[in-house]
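S.K.: Okay, got some structures for you below.
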Structure P
Amino acid sequence: MKPQKILNDTVHGKRLSFEEAIFLFQESDLLKFAKSADTVCREKHPEGTVTFLIDRNINYTNVCQNQCSFCAFYRPKGHPEAYILSQEEIERKVAETLELSGTQVMLQGGINPDLNIGYYTNMFKEIKKKFNIRIHSLSPPEIVYIAESAGISISEALKELTKAGLDSLPGGGAEILVDRVRQRISPRKISSAKWLEVMEEAHKLGLKTTATMMIGTVETIEDRIDHLQKIRDLQDRTGGFLSFIPWTFQPGNTTLGGRPVSSLEYLRTLSLSRLFLDNFSNVQGSWVTQGKDIGQVCLSFGANDLGSIMIEENVVRAAGVSHRITVEGMVDLIKKAGRIPAQRDTEFNVLKIYNS
């Protein structure tokens, strides 16, 4: 089988198998790979828009008992740099987000043993009482911790959090959904099956979520495709994923260390994701880890979305990588790629088109 034949079949709607995906990744010409991914992307988004979001990542605590080797952000309990944000600090950040035309806050933190479900439900209730903003927050590891510490099921925890104001879940904590890899880079974190269980329970309750993948630690190409297979299978069952977001491990200041994967490998993985995840409408390019130039190139490799302008971002920055962009910069970047910039909300409803 030749790579071009597989690419042609995929562009015309044939679903990629696991084995074909491995073969394509290893053998396909990069630019032909990109062209096929771009063709599929344009078929799904014929209007030619590229979307972005205005939101803020609010890391309510950096204390984490998981202490993953790839993370430069966490601090152990009792560390002089450990913190928990007060409700007042969180609300000030939410107010600033709205002042900057933000539509969403992503509240994420470590697995802090001093926090219980009441902390989260109170946080959400107070935010919703005072602000009209989307709460897209708490990754599956946080949900599992909240449920276990309260002695309730994942479904019950999600119901309580939703009642308090939680609107949707981000895909954090996925890394690579292969337990052999997880045991090496994050042995205290939840299993791949548990991550998928949280997402399936959320989808059953009507909560939309996103899916992520972090590449560049110790995983193989087969592991990446196994990850894609698992989220594609779940999407077949539930249709609850809004988008897929692949990004690269940033080794700076981490105990895992190593070298970052090349931008070319990232782009190849991005294109493969677009082709393999035929049941995902939206695939996001990671300018946050790759920088603005490669972020722009992503738009020719299968991405139709560039995520958030990131009013605040702390986790990647802790690893020594800090790319910043304004709304004007994002609009200019998308226009120069020959696309139409559009601001969206969490569920990809277009709020504003920049076509002048």
Structure Q
Amino acid sequence: MPEQKRVNRRQALNLLTEVPLLEVGQRADEMRRRIHGSGPVTFIIDRNINYTNICINQCRFCAFFRPEGHEESYLLDQASLFRKIEETLELGGTQILFQGGLHPGLGLEYFENLFREIKSRYPVHLHALSAPEIHDLARKSGLPLRQVLERLKAAGLGSIPGAGAEILSDRVRELISPKKIRTSEWIHVMRTAHRVGLRSTATMMFGSLESPEDLVDHLSAIRKLQDDTGGFTAFIPWSFQPGNTQIERSTASGLEYLRVLAVSRLYLDNIRNIQASWVTQGIRMAEVALRFGANDLGSTMIEENVVAAAGVSYRVSIEEIVGAARNAGFRPARRDTFYKVIEYYD
């Protein structure tokens, strides 16, 4: 079989703006087959614990954050966290997605102690702390970023979620999140994490104030870093939800979502897994996405608060996820954080 040439920047822009959607989807589906063959569609059982909504960044696109002292602000205590973890394990969960706002009162020692407590009590993988959170811990501690990551890893951090990327274009970041770390800083955190042996996912929030060129800038930054480190396990594009935010804009349509997902599959030839986001699109659209390049349905997401704060709240059961995979013509399988299959659903 001839070697496939990489999609370049000009071709990616054309795929985003000119090529018929079904043609883009067909090409992405073909690429999925080249990578995964007749492999299964996977998912993980986990819970997204947002330990605090207090955040100094106060991004314009975010409906979740509250300033310190606000009547709706919170910081979960350990007993509440432990109950949530125990409930997750009882439901067959293997991973805790643990992230929150940039709380001014929480330092490196807080997370080290918490992670040690969790790992000493529960057999659960900690997929925790976004790049902005880790960057903030390094800033507050005055320690080198690598040392911060090594200490968090020693305390029990298992991998890092890709949150905080939004669009890796400083032009867009200035418009939607002027206080948040810049593109180069997000890349630096991920590069350093990969170098100390922590794998991560990569994400992209589209549909806010970016252009097609900005989307390609984002994909290019992710592809280049993956070329350098190989540390990304998966890529997850998801659509901006404007409800209760400071940005007035209509939500990206399902057709726009499918196009961005398919182009992501075609452009990111060095990232094995592409997740379909039922959290923002619903399970039926996620099912369609499995024929537009996606090979994974993400998580059962026992709990989710950030997207829900924008007024979008989909919930799915294991049976619905399994059914979606089967309806699309695939064998469903439950996986762990690193995409090792734990159980097939035959």
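All of the numbers you see were taken from the coordinates with simple rules; none came from a lab. None of the values given here were measured: they were computed from a predicted structure. Cβ atoms are built from the backbone, for glycine too; each structure is taken alone.
S.K.: Where is distance in nm of label points 7 Å out along Cα→Cβ at positions 231 and 255 largest, in which of P, Q? Please report the intermediate quantities before stating the final value.
M.R.: Numbers: P: 2.7; Q: 4.0.
Max of distance in nm of label points 7 Å out along Cα→Cβ at positions 231 and 255: Q.
S.K.: Now a separate question. Rank structures P, Q by FRET efficiency 1/(1 + (r/R0)^6) of positions 215 and 295 (r between Cβ atoms, R0 = 25 Å, to 0.05) and report only the one at the top, that is, the highest. Please list the in-between numbers first.
M.R.: Numbers: P: 0.95; Q: 0.75.
Comparing P, Q by FRET efficiency 1/(1 + (r/R0)^6) of positions 215 and 295 (r between Cβ atoms, R0 = 25 Å, to 0.05), the maximum is at P.
S.K.: Using distance in nm of label points 7 Å out along Cα→Cβ at positions 47 and 63 for the comparison, can you identify which of P, Q gives the largest number?
M.R.: Numbers: P: 4.5; Q: 2.4.
Checked P, Q; max of distance in nm of label points 7 Å out along Cα→Cβ at positions 47 and 63 sits with P.
S.K.: Let me ask something else about it. Quick check on the output: 0.55 is FRET efficiency 1/(1 + (r/R0)^6) of positions 31 and 199 (r between Cβ atoms, R0 = 35 Å, to 0.05), derived from one of P, Q. Which one produced it?
M.R.: Numbers: P: 0.55; Q: 0.95.
That value comes from structure P.
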